[in-house]
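Student: Read through the structures below before going on.
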Structure 1
Amino acid sequence: MQITAIILAAGKGTRMKSALPKPLHAVGGRPMLAWSIDAAKAAGAQKIVTVLGPDSD
């Protein structure tokens with residue numbers, strides 16, 4: 001059975017008073033998104049889908 005992880009990373013970070021998107025803010029020296037991806041891999045996900053906001057490049 002293949003495990004697929006879906007990570008919601010569309011936060012703008014407006015309540016954080018920052019122009020940087022929330023998933024890219026550093027926590028412990030790494031972007032928040034990196035922590036989520038590593039957790040999905042550690043949980044055994046073979047495929048990771050990231051849902052980004054409409055203004056993402």
Structure 2
Amino acid sequence: KEQAQRASDAHAGLLARIEQLERGLREQVEQSGNTLAAYIGELEDRLEKRGTPPAGG
């Protein structure tokens with residue numbers, strides 16, 4: 001019974017850690033996406049100032 005409780009506690013701890021890592025990963029992906037979008041926006045602005053229309057637009 002005690003061994004089953006330890007296994008259950010370990011399982012719960014692992015799930016909590018996985019959820020924590022998943023949240024962190026999602027935040028990093030979102031930040032990277034925002035950074036990439038900002039860079040693309042800056043490049044589009046530069047191209048427009050040079051008189052080159054952005055691709056697809």
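Please treat every number below as a calculation from the coordinates, not as lab data. Since the structure is predicted, the reported quantities are computational estimates derived from the model, not experimental observations. Cβ atoms are built from the backbone, for glycine too; each structure is taken alone.
Student: From which structure (1, 2) was distance in nm of label points 7 Å out along Cα→Cβ at positions 7 and 47 calculated, if the value obtained is 5.8?
Tutor: On the way: 1: 1.7; 2: 5.8.
Of the structures listed, the value fits 2.
Student: Can I ask one more? Computing helix-only ellipticity at 222 nm (-39500 (n - 2.57) for each DSSP H run of 4 or more, over all residues; to 500) gives -6000 for which of 1, 2?
Tutor: Answer for the origin of the read-out: 1.
Student: Can you spot which of 1, 2 the value 4, 16, 11, 11, 9, 8, 9, 6, 6, 5, 5, 4, 3, 2, 1 was calculated from, given it is P(r) over Cα pairs in 5 Å bins from 0, in percent?
Tutor: Working through the options, I get structure 2.
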